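Trainee: Got some structures for you, see below.
What follows is calculated from the coordinates using simple rules that are stated; it is not laboratory data. This structure is a prediction, so every number in the text was calculated from the model and none was measured. Cβ atoms are built from the backbone, for glycine too; each structure is taken alone.
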Structure P
Amino acid sequence: MRRTPLAAGAATLGLLAATPATADVLVPVESERLSDAVPVPTFEADASWPRLPEDMILGQSPGLAVDRDDNIWVLTRPNSLGFTDTGLDSGISSACCAAPPHVLQFDQEGNLLRSWGGTDLAPGDGVVEGQGPDATETGDEQWPANVHGLYVDENMNVWIGGNGNGDHVVLQFTADGEYLRQIGTRQQTDGNMSEEFLGNPADISVNGDSVLVADGYINKRIAEFGLENLGFQHLWGAYGADPDGGTREGNFDQSQAASTGDGGPNPESTAFGDIVHCVVRGPEDTIYVCDRRNNRLQVFRETDGGVEFLEDVVIALETGGTRTASDVAFSPDGTYVYVADMMNGRVWILLRETHEILGHFGKNGRYPGQFIWLHSVDVDSQGNVYTTEVNTGRRVQRFVLTGFEE
């Protein structure tokens, strides 16, 4: 296949005519083209990005957002690091490393601009006894025990969710970490039809009118709240109907993310699976929902009366384990859809107009351009793709748009 340099390919497709971002080390990535319908974007991994402080090590990174100024925000879990990871904090190492704050903002060169997070920033206080799924908490602390999902809106406010024990809340902060308000209350949940409480929200999407929440680790729904006062507006399940399929019994445990207790993916299910993992607003008033355990995206259109279901987009149907559709992002001009596939360790490239799968890049592995528990994906205004990983992945990667395969 003929490869077109970025400037020419971008002009052909009406994308931003930008040169690749400066990178010290670009590494080829494994990729495959599956369709000749249109030119397919090509990428290389920037092995020099980000430039972390010398004493910092990342934990699991379950949230990612590119803001209006093309800065990159990463949500990380310092509590996922062990004592040997953070020997500098515990005093057992004189060299490295220290746990990061939960929220990190990087510029295009990968320099750390801001960092904050933790229980001191949110209302309330609490005491946790025990570990993992057996942990119990008393008090009214509102900072999530296990952060999950990050969104930065046009006003540079930062929204964070959580999927740990009792984390039934979405919090809003300023860019500098000042608490503003919240949806839901930790330790309180009341099922799929609740207009007040959430059930382990996974993801957030905000525009000038409303806040969409993928309320998806305990509940199985999308919930919408007015941006002005965070009042309840709307909720829906699969195909835009009332959410059914029940709720998760007990607290979510990460081992459940790879279980086969649900019988495997069912892309024809009338209910969302037990992890509604993303909600992303796309071009032309569309909303993409990641029904991860059913290996599908459900695409809706926002209307004056609510939402209209458009179509199912199935991603690697035969896949088991942690399944596929984990997150969604779009090229700057809306031509392409990028879908993060957790189990297969790849980013799928779809033509947005038809949702035809054009190809993919990446593979499972621990080297640049490879993934372990690929979790989140986003795109900057130059078309560069960013990803984060959880479990033992624990990193953020940047993929520089280098051209188009004709």
Structure Q
Amino acid sequence: MSPPELDILEARRVYRSTGAIPAQMLRSTIYRAWERSHLQGANPQALQAEKLSSLATERLIEQKRTLIQIAAPYIRMLSQAAGTDRHAVMLGDSEAIVLDVVGDKQTVQGPEPFPGPGSLLSEAVAGANGIGTPLAEADYIEIISAEHFIDGFHPFTCQGIPLRDDKQNIIGVLSISLRRADARERLKEILLCASHGVEAELLIANLEKDVRRVLESNPNEYQPLEELRQDIVQAHQAARLKLEIVSRMVAVNRLDYAIQLLRQAEQSIQIFRRRAEIWRNLASFEIGTLQPVSLTDNISNLVDLLSTEAVIRQVQVVTDWYEPIIVVADPRSLLRQLLHYFLQALDHAGKGGTVKVLVKEIPNSELAQISFIANSVLNISQSTPTSQVFYLPIKSIKDEQ
């Protein structure tokens, strides 16, 4: 038995005999979890979690059906990655009540009780554990064997991470419990990536609602926004496919290539998040306040968002500026204005054409000039490029005072 394991056992002995929690013998996150568990009255000698009634569980599952359905593929991937190891993957709600469990038959349906749907895993009821503690800490948490507060959870090593919506509110938690502590390392990164995947799926669901809202209130804007939404959603589906492949490889210990794919999947999910945020700003027709905005960053973001559209149209997009430029504008209105000019320039350029976006400061005017210059190779009669120009006030020293 390792020194850390001996410290944990000694900490338990001291706590049970004196009621004191020896901080020096526990990791800081575990000490905080034990302290919260103790203060909230959790019973360290409990052998299993308490549960809601069958009726209350059915009602809760119906209420949380959208989250359960969205998380289901990622729960299955995590279980698949665990392979033949004894394990259980759990989804909990924001109150630490179990919504779904998937794992090997012996763990989930065997003679030893394992928390199923409706189980109460808040620290107040079940002590430090892989569902309640990540929610309490609002962060990824790992709890190894006897670091669990109640006796019934000691056979397991648990990892958990909160799930957040687009406003960063915690709406649930994803967790995996393993019988073999040494199996946790190869599953940690997959768990983190899977949680980000679930959050991305929630974003996709919200984007679909936004599309319907745009169609109802601004039908003229619907088609370009819907096409952009489809582009970013398809890119996320590619990330989900990578994670599926990773889960199969990890299950058979093909770790080197799996790690490369996992990093690609995580990177794709982060790109999706950024693009989804840009899209949602485009789809919002609210009028905001004038404020300093990075014009060049907004143009770069739109170039990225329109990259698939440019490839489909076979149009090359080029940007030209010497340094970042900050202007004073309503951020959302500016984005919509830039998109409007971009789409017009793409139309003018046509297949094989070029769109150049030129940004420069006008000397002695405190204005920035933005030019969208479309060069077409199809329209021979068009001897000069099509150019669209508009101006915005530059953020000045006065604006900073």
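Trainee: Suppose you compute helix-only ellipticity at 222 nm (-39500 (n - 2.57) for each DSSP H run of 4 or more, over all residues; to 500) for every structure in P, Q: which one lands on -17000?
Mentor: Corresponding structure: Q.
Trainee: Given a value of 1.10 for Rg/Rh (Cα atoms, Kirkwood Rh), point me to the structure among P, Q it was derived from.
Mentor: Of the structures listed, the value fits Q.
Trainee: Looking just at FRET efficiency 1/(1 + (r/R0)^6) of positions 93 and 165 (r between Cβ atoms, R0 = 35 Å, to 0.05), which of the labels P, Q belongs to the structure with the highest value?
Mentor: Across P, Q, FRET efficiency 1/(1 + (r/R0)^6) of positions 93 and 165 (r between Cβ atoms, R0 = 35 Å, to 0.05) peaks for Q.
Trainee: Determine which structure produced the value 17 for relative contact order in percent (Cα under 8 Å, 6 or more apart), calculated from the coordinates; the candidates are P, Q.
Mentor: Of the structures listed, the value fits P.
Trainee: Let me ask you something else. One of P, Q was used to compute Kirkwood radius over Cα pairs in Å, for residues 189-260 alone, and the answer was 14.0. Which one was it?
Mentor: For Kirkwood radius over Cα pairs in Å, for residues 189-260 alone, the value 14.0 is produced by structure Q.
Trainee: Can you tell which of P, Q yields 21.9 when mean count of other Cβ atoms within 10 Å over residues 37-44 is derived from it?
Mentor: P
Trainee: One of P, Q was used to compute Rg/Rh (Cα atoms, Kirkwood Rh), for residues 101-212 alone, and the result was 1.01. Which label is that?
Mentor: The correct label is Q.
Trainee: Another one. Tell me which structure, out of P, Q, gives 0.00 once FRET efficiency 1/(1 + (r/R0)^6) of positions 181 and 373 (r between Cβ atoms, R0 = 25 Å, to 0.05) is calculated.
Mentor: Q
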